[in-house]
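Participant: So, here come the structures, one by one.
Since every read-out is calculated from the coordinates, none of them should be taken as a lab result. Fair warning: this is a prediction, and the values are worked out from it, not measured in the lab. Cβ atoms are built from the backbone, for glycine too; each structure is taken alone.
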Structure 1
């Protein structure tokens, strides 16, 4: 039985690890993208400050009055036929822009065939996780700074083992209106397991993310620049499949230098017609591209793209994420204005 659970734990951590530093924390589904918009902009975007309530699930400092009575639903059929999705809603409490935000993230790992220690088949089993969040943000009086926080309650069930945990996201956002420049940072998943799967308490996927974005003057383009996993400088690893062997049989491992490691923290993205009813989005995740590229083959790993279209009070959106030639993900989203 323990072997089955270890297998499921490995699967549960491996999927988010496609674009994350995997195998070092539990509840890694918390690092999955929360919306089609975020997926299309490279997988991690924390700088949008507008109507979209799903932005607040990654950066609570972006909670604002434009999100009032906005309901957002997102769904993705992930790698390995794993299914996950999010639902978010924001409500303007009073005219002083006191906005309350709530969201839920779920993931279903599907069904697994069970085997005992001798390899004999047993009953099938499944796994799933869910996180419920409550967020709030406040403008620092007489400044353009905004601070916000999310409180998250996490439940996980993997086969017969269950775990419960709590976490906080804490964000700071600065808006320079003269340049329409957004500068922000967020500390995500600061928390702990309340109840471990067995006897060992595991770390949560803590992360520091920084971001910049700006709409160009007289050009309908907004650029985004994100620095991910800033809590750890060295996030690169040498891929043994890229080892080179010379004529004398000596093996040379992949050399990852200072500049290469620095770029792996970076995500670049743009939105075309960001404030119109039709919107195009493009992104490039450098670490995803480097970790998943195939030697001597152009796989376009790390590229993302998407669009949204507004029809009355509905906004439909789609995102396509390229991991490599064998793995892609489509994300679908729906924003509903309930006003």
Structure 2
């Protein structure tokens, strides 16, 4: 089958690879749609942290924001999955350690991460093998665009949970990319007063087109506004310290963005302000609720997708190119069948 393979920094192409085989407890998914995120672009550039730590090596196959249809199952997997539209958890724990048994498989020391960690092949291919236990069914109301946005949406949902917002609370979201906008959409759907900080007028104008009127650049931010929570969805090393500085005493700082270098905060300020800091690693535990939000129309992130391209255009997207007919959104999708 066809799959996109990265063989080194800045070097990737579509190649013929062996068909996946479903081992016991696994299923084969025919992939409909795959989202490209910042982690994928880091792998393509060669500066993703896992490459340095040894948790990932070239050649590798990326793609962890996906949806598709189950076409085959292995032994011990429920045959009722065949024909069903699904997405799934990126984080695949060992299912035996204390973390996995305690419902925290996304923190398992031996975990695989689809298309990211320990060589589990990603979804930028015609077909994908995953454990049946990781699957999340998609209703008819959740189309392929929404289906491939469930994984980033799960990260955003867990970020909003971490902010512990009540209706009317003010939340500042730093970063107007895909995760930041999803956080903003979910927080607004829950009745929060959402403020957004972005880096460019282009991104802020797009945020305004989604109905977010309280948008500004960092320079224009009113730092005296009482923010009950601040969500850092950026890759700026200075954002966590800013979040601690401007959040209300007793408030929450949620860290879902990851900078390329250490991002330092003054823990004295965290203690003196009685701030709760929450880290978000993955969408694990948030996928099903995200599907519900999309299915009911409470949140509609489809405008975030600027364009959907075929598998042969993957390298260009990873290199930062925007198709001439792309919309203003920050997200690109790939249809491996094209």
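Participant: Have a look at 1, 2 and say which one yields -6500 for helix-only ellipticity at 222 nm (-39500 (n - 2.57) for each DSSP H run of 4 or more, over all residues; to 500), as calculated. Show your work: numbers first, answer last.
Facilitator: Numbers: 1: -2500; 2: -6500.
Going through each structure in turn, the value belongs to 2.
Participant: Which structure, out of 1, 2, was mean count of other Cβ atoms within 10 Å over residues 157-164 calculated from, if the result is 23.2? Don't skip to the end; give the middle numbers.
Facilitator: Values: 1: 16.8; 2: 23.2.
The value was obtained from structure 2.
Participant: Please compute FRET efficiency 1/(1 + (r/R0)^6) of positions 101 and 325 (r between Cβ atoms, R0 = 35 Å, to 0.05) for structures 1, 2 and give me the label with the greatest value. It would help to have the intermediate numbers written out before the result.
Facilitator: On the way: 1: 0.35; 2: 0.10.
Looking at the calculated values, the largest one is 1.
Participant: Upon calculation of percent of Cα pairs over 36 Å apart from the atomic coordinates, which of the structures 1, 2 produces 21?
Facilitator: On the way: 1: 21; 2: 18.
Comparing all candidates, it corresponds to 1.
Participant: Of the structures labelled 1, 2, which one yields 0.50 when FRET efficiency 1/(1 + (r/R0)^6) of positions 117 and 261 (r between Cβ atoms, R0 = 41 Å, to 0.05) is computed from its coordinates?
Facilitator: On the way: 1: 0.50; 2: 1.00.
The structure behind it is 1.
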